[in-house]
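Where a number appears in this text, it was derived from the coordinates with a stated rule and is not lab data. Given the structure is predicted, the values throughout are model-derived calculations rather than measurements. Cβ atoms are built from the backbone, for glycine too; each structure is taken alone.
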Structure I
Amino acid sequence: MKETDLYEAIKKYFEDQGFKVRSEVRDIDVVAQKKDLLVGIEMKKGLTMELLTQASLRQKTCDLVYMAVPKPKRIVKNKSMNNLLYLLKRMELGLLYVDVEKNTVLEVLEPSFYDLDRGRRAKMKEKLRILKEMKKRSVDGNKGGSRGKKLLTAYREDSLRAVALIRVKGIISPKELKELGINHTLLSKNYYDWFLKVDHGKYSLNGAHPDHETYGELIEHFVNEYRKLEEL
């Protein structure tokens, strides 16, 4: 399939809506005009960075801009696609799927004004979660871009701090964690199966857990912190 194969369906789609359509107008693949409304359409055989760049450049001169690509055999709605549509919304770009065989066009996304402030308000709770997570992390125990690996979250860091405190004291209580600003409920919840309840409100370690070795250096760092506190 060639990019030019997409043209006839796109031309028909906009002409059916009362637009005058012309191709290759001053480097724009397709231009559709209705009165003073100017619509630019950039065509490619797939969604690429080049297409995204070209479409964004057309926004300098066109009122609305679409990206047009061949309609996939199977339209999926997954996280990756939702993220792409969000990006296009942010960029105020439209997306067309062109079925060359049927000579039809499916408008996946209409180009429209994106209210960034409204979008941020809708995600305020998530922003607060990020701020809370940042505040709770005292060390940078991950590498950016990591996939499929155990991540050092604020909750895991608190759990490792509890492990370190037990190594210093032998047995600890939720109250002691709370006094140190650590999530004290993690002992009873025991999400990682690291802790063992030995008495009412008293916890020790549940044997030698493999994760303790994975984070051995960090645990030792916290152990030294607590030993210094005891010396004060």
Structure II
Amino acid sequence: FNVEGVDELTLSPEALAGIFAGTITKWNDPAITATNSGAKLPAAAINPVHRADDSGTTENFTDTMNVLAPSVWTWEADGLWPDGLKGEAATGTSGVVQAVTTGTNMIGYADASQAGELGTAKLLVNGTAQAPTAEAAAAIVDNSPLESGREANDLAVALDRKAEGAYPAVLLSYAIVCQTYTDSATANLVKSYVGYMASAEGQAAAAEAAGSAPLSASMQAKVKTAIDSVK
């Protein structure tokens, strides 16, 4: 976000959804001031920015709003922004970040690693204001169940966006490999590659290079068990 005179911002899911649905249009709306005691929120129009292109970030963001504030955000998760909603459209993450940076009283959504000097809002989850930290992102993975009906060592996570201690707007990436390979050389190469990705060293490298949130130690151990099962 980029709001004149505001350095920190906490939003309830309903307020966030209302901003992007167009039902909350002023920064000093009671739904926003209620969670930002002491902040000097201006009596100015909110200028929301959304993606113009088909985007996994948009699908993740709209799913978060639909899960946490379904009475306000009534659209299902989708990579394309709903037609008819007000707001500025920008192409790509860089376009959204640029629009929010150069505009006035703006708010948008993007990968936290790309936010730069912009403010990042905390979201109220179970009454607690959660910041988009690496720890809060890892917590949603640890505190969500695995998808049911999967094979052993399949670690697909059924994200619980209401999980305790977690930041809800998280997008997971997976490495998918075969359980069995026809030759041991290929199996060992795959295990070495994915094993490095999931290791503490590999996770730290990814965090530095791409801003991704490292897996917790407990999840790294589960991934190692799955990798060791590859033959």
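Key figures
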| read-out | value |
| --- | --- |
| Which of I, II yields 2.8 [distance in nm of label points 7 Å out along Cα→Cβ at positions 189 and 213, calculated] | I |
| Among I, II, which structure scores highest (criterion: distance in nm of label points 7 Å out along Cα→Cβ at positions 61 and 173) | I |
| Entry that produces 3.1 once distance in nm of label points 7 Å out along Cα→Cβ at positions 5 and 37 is calculated, selected from I, II | I |
| Per distance in nm of label points 7 Å out along Cα→Cβ at positions 29 and 141, the highest-valued of structures I, II | I |
| If Rg/Rh (Cα atoms, Kirkwood Rh) is computed and equals 1.26, the structure in I, II | I |
| P(r) over Cα pairs in 5 Å bins from 0, in percent, for residues 157-204 alone derived as 5, 16, 19, 16, 17, 13, 8, 5, 3 - corresponding label from I, II | II |
| Structures I, II, by distance in nm of label points 7 Å out along Cα→Cβ at positions 21 and 181: label with the highest value | I |
| Comparison of I, II by relative contact order in percent (Cα under 8 Å, 6 or more apart) - largest value held by | II |
| Which entry (I, II) yields the derived value 5.0 for distance in nm of label points 7 Å out along Cα→Cβ at positions 109 and 197 | I |
| With mean count of other Cβ atoms within 10 Å over residues 13-20 derived as 24.0, matching label from I, II | II |
